[in-house]
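Scrolling down, you'll hit the structures one after another.
Rule-based calculations on the coordinates, nothing more; no lab input. What you are looking at is a predicted structure, and each value in this text was computed from that prediction instead of being measured. Cβ atoms are built from the backbone, for glycine too; each structure is taken alone.
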Structure P
Amino acid sequence: MPAPNYPYLPPGRAFKYVPADHPFMQAAEEARRTLAGDRVFPVGAVLVKDGAVVTDAGNGWSRGRDGGHVCPRFVRSCPTGTGYDLCGDFHEPSGHAEPMLIKRARKCGIDPAGADVYMNGHWWCCEPCWQAMIDAGIRDVYLLEDAHGRFSKEVLTAAMRPSIRSIYVSGGLTNLPDDVRDGHKAWYERIGAAAEELGVRAYVPHLHSDPERHAHFSPREVYDMDVAQVRAADAVVADVTYPSLGTGGGLDVAHAAGKPIILVSKKDSRVTRYTRGIPSVVYHIEYETEADGLRQLQNVLKQL
């Protein structure tokens, strides 16, 4: 079978292939299953030196499927072989399996020079990963013999659906400028509708406790209602285009409850570092058009 048309391959380099039952490839499959943090493109790799596996790693910093890794290239619908500059926005390039493998080897006092890499979960290596391996003195890179057919982007993403079942949609209302308030209410509802297209239930607070239409609720009743809904949701989507004390309080509740947080804001909005730095934030969507924002949101939800 002819070699695939790789998006990138360094001069003088070529992949080698082994079957799935090869012991080192089975070890790479175990790393993929247990260490890879990317739900869309889970990749596992092992470093083999002197005929033995000396360390392993998975993409998404080897944190496993519960590590909250979101691939920015998938969010932006980047074609294969493009958009790797985005990896530094949210997930440093070291979070890819190959450089992570080298980093773990060195941390254990293992010199990777002259070692081989066996990788399971991908059919090629991007330029930054190749460069990291070349700089480390890696000898050969081995893939599954049917890797291109098994791990192509089309195959891996065809049936992607969210694993979460519900979201809480957060965003400012009370202090929004009069000329944008109604538009933002409609925007929050469109966020909820985009989630429900994927089978994810959405709770949109103003449909239940709007400051004007539901003014009969006391402040404490609204607080109790919203906190309960945040805690019951699987994730929180928060529009942070405009500062909001209520949204900020809800994000702290979400973080304390261990809920993944997706921030959404218009491009060039001034979002505080405190908000962007909440450890539970898995992605910050900055959109130019609402259609773009909703498309990105659905691609993030598919990875949760």
Structure Q
Amino acid sequence: MAVAVGLVGAGSRARDVYAPALAASPDVDFRAVWARSPAPVRALAEQHGAAPCASFDELIQRCEAVVFAVPPPVQAEYGSYAARHHRALLLEKPIAADIAGAEELSSLAGREKVPTMTALPWRFADAVRRFLDQDAPATQPVGGTARLLTRNRDGEEPAPTWRRARGVLRTYAADLFDLMEAALGPIVGMHAHGEPRGWTGLSLDHRVGRFSEASLYAGRLRGPDVAFLEVSGPRGTADVEALGAVGPDAHHRMIAEFASIVATEAVTDRRAHPLDIEQGLHLQRLVEAAETDLVLHG
């Protein structure tokens, strides 16, 4: 049976990413849309055959799971309300405005035993899954190098103000850290230097005795945003470009997997999804640790 899902938000990410993926999924009954501005809600709901809701309470009543495409403070506020009503959560990164808010939301979701997932679309791309499942392990990796290049987003398609003010770390570091950990093991130490709205360098220690380096640059003038990861070991090297690998198929697979854990956890007490809210909290801690290191030593 399809999972009844509501979408919170009616901006560009809701319109361009989540709504098409929800509407296309055979595992989802895209039931409702709500945001604080009624006009875009009506337009988005009408386009995809969902109900435009006049309040968040109305959306909650129509759905068993909620997908969020709103700024972190709004997500934390309404995500907490949804968790108290035992609705499953698909959350954007960062999951809250600060660590305290993220910890509170994560703790609440755990107490209420609601299924959760953090939106990490790189992990659902075919090329990335092949890299993590086959290519990287075949090298017996001992270390790696990551390189992320992104355009300055003050131009035709600006990022949200809250994200642009915090720089490239806030935009992409959570996805990059997650990919590097999946390939090399949990990050247990880091040193960051540079400037968060320009070039940032990171030296990372991984729990299993591996090491990596990453560079992130936010001022690329031409070309698409790219995110390369190369790992090396005694049996060779393997690499992947993650950003270019993400397309509609990755978002559709993410939505399908979210619907699967909602349906499955509704009838059995199974282990949390590896990309659940706890992973979102962990990644937010890593990003804020890097930002703090830049302030102290950048």
Which of P, Q leads on relative contact order in percent (Cα under 8 Å, 6 or more apart), largest value: Q
When distance in nm of label points 7 Å out along Cα→Cβ at positions 60 and 132 is computed for each of P, Q, the largest belongs to: Q
Structures P, Q, by volume of the Cα convex hull per residue in Å³: label with the highest value: P
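So mean count of other Cβ atoms within 10 Å over residues 36-43, computed for just one structure, reads 23.1; which one of P, Q is that?
Label of the originating structure: P.
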